[in-house]
Structure formats: C-alpha cells, structure tokens
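None of the figures in this text is laboratory data; all of them are computed from the coordinates on show. As the structure is a prediction and not an experimental result, all values here were calculated from the model. Cβ atoms are built from the backbone, for glycine too; each structure is taken alone.
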Structure 1
C-alpha cells in the first residue's frame, strides 16, 4: 500500500490509509491511544499510520481493525470526504487529542494554510509544563470558562468573549484556571499539528 496526503490522490488511484484509519477511529469515538490499547499495538504505530509516515502490513491493519470489529473489506471500500469540503458537522471534526484537553481540528490541515481548532480544557488542564514555540501565528476567542494564557513574559486570564492573537514563535502555554470547562475556537497559520 502506498499512503498519500489527501482524498484527491485517491481519485488518481493511490490509497490513503492514514485518513481512512483516522476516520474509522473517530467514528468509533476512540483516541489513538485507546485504539492502540484495544488492538495491542503501540500508540506511536497508530499515530504514524494516521500521519501516513508508515504503511502498515495488511496483517497489522487487520489486527487494528479487528479490535474495533471493523471489517477489512469495509475499510478498503470506505469513501473519504473530499479535500475541498466546505461545511463540517460537529462529528466530522478530527480529534487531535482527547481527555483533559480535547483538541478538534476543522478539515485537513495538510491541505490548507490555516488550521482551525475547537478546543476544550477541563478544569486544571493545560498544554504542559514546557512552553510551546513554533513557526506560526495563532489566535482565538474564549467561548466559555476561563483561560490563563502565557505568551513570553506576559500572562493574562481570559474569560468568555475575550480573544488573543500572537506570534507563536514566542514561548506560550494555555491553562484552564477556572472551575468549569473552558471552550476556545482558535486558528493557527501555517498549520502546526
């Protein structure tokens, strides 16, 4: 199997294993880690397959799909949404992380120059002790709850309706310091994750 980067390539006869596995996994409401545990494989294997960094053997793919009772024949017959999709239902967003920090992506960031997120931080959740820094710009609006955002040496607590926009090359960190779930709609360009 040869992996490709988008559904348009499938129209030309190439097979996109990563996007198909991501679609099946999200349809079963599983994180990459949860699928790996069910299948008895490493989390990194599932991640690498979904990123099209490795092309799994048919036996490995079958083992992963059997863990969620998904027939291999259905996997090969699955139709991917088109790359030029404009509208997305809530269940069509791609989960990049789940749990204390749920990060949902709109569309395929590999095919776009803008990455849009719908994020949920449970009370106490954060992006980690290590500050993030990457070649991009990002911004967003707090929809619900409270968010502590640190960018460089500045820290601010943002509440519902407050917004942010900054150069992502500056070290930054997101934290929910409130008692309720924090919801954010944000964007990053160029795509980071």
Structure 2
C-alpha cells in the first residue's frame, strides 16, 4: 500500500519564494524583467480591451502594475480599480482608482481608494508562485480566492515572475483553488491546456 503524497508546506514555500523575489528584483535582471512583463501584459490586455481593469498595489518583490494601468487607461479608455480588503469578515471588493497617489488604506494597511464598489471585467492577480496549469500561490489570506469565487464571470490574469513557476507536486491544488485564465511572466504567457 502506498502512502499519499505529502501536502506541500505552503507557508514555507511562500517564504522561500518571497525572499527570492525580493533579492532578484533588486538586480539588473529583475529591473529588466519589469519592462518585459509589462509588455507581455499589454499584449494580453490588447486582446481583452477591458472596460474596468482591476489591478493591485504592489508589495516588495512584485511586479508594479501602475505604469501598465495608466497605459491601459490611455490606450483603451478603461477605468481602473484597486482592491479594498476587510479583515472581519474576510472579504475584498474593488473601488474606482484614477491612477493617482492614494491617501487612504484598507484594513490590511495597503493603499486603497475610497468610493463605491465596482466589479472589473478583467483583474490582474499577483502570484507568489504558480503552476503552468494556472494554479496560484498567493499570500495565504484568501482575499483573491474569495473574490474570484464570488465573481466567476471576471477574466483573471495572474502576474508572476518566471522564477515563481512551480510543478503540480510543489503546489498541489486545494479544493478552494481556481485556475486562472492565464499567467503572464516576463518570459511568456502560460495558459492552462
């Protein structure tokens, strides 16, 4: 009788990947990858032409989508939105954003605009890690997972560094994991088969 495969230690995997991202982003290769990833995302967005583009406020080691968002706003006349996360109960919604500086934060301390909730038709989701099949390792709070489960009609594009690519053995999907439509890295666009 064979024993089941061990469940990957997601917190340890997350810590390892985040440390690697932060160190790599400070290198010349990491800085060049920012421009490459932005171009890849623009190519994908050109096919989608969003009406409302949901982006995220970057944390250390993440792709910074601000310039991309402003280019999309100018190119397709789309509106922009940023998430607002609340802690109790754990939930997230998007609020309109004009692309400017923000003076308020959400309940997790991330910059967030004020205003009424909007539902983007395209959402860019940061990935700490991902599989070529479109599964994502996030920060572990479940905010994006809950939002995406509640909004199945939204087109979801993962944003990741190529070095964050994982095998299915490293990141076995869990019951709450939903595959993304695509994951864009600085090297290519990964779409589930």
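Of note:
- Given 23.2 for mean count of other Cβ atoms within 10 Å over residues 125-132, calculated: source structure among 1, 2: 2
- Computed 1.3 for distance in nm of label points 7 Å out along Cα→Cβ at positions 21 and 141 - originating structure among 1, 2: 2
- Each of 1, 2 could give relative contact order in percent (Cα under 8 Å, 6 or more apart), but the derived value 22 comes from 2.
- Highest-scoring entry among 1, 2, by distance in nm of label points 7 Å out along Cα→Cβ at positions 149 and 165, is 2.
- Structure with the greatest value (metric FRET efficiency 1/(1 + (r/R0)^6) of positions 69 and 133 (r between Cβ atoms, R0 = 41 Å, to 0.05), set 1, 2): 2
- Which of 1, 2 yields 13.6 [mean count of other Cβ atoms within 10 Å over residues 29-36, calculated]: 2
- When Cα Rg over 2.2 N^0.38 Å is computed across structures 1, 2, the figure 1.11 traces back to 1.
- With helix-only ellipticity at 222 nm (-39500 (n - 2.57) for each DSSP H run of 4 or more, over all residues; to 500) derived as -6500, matching label from 1, 2: 1
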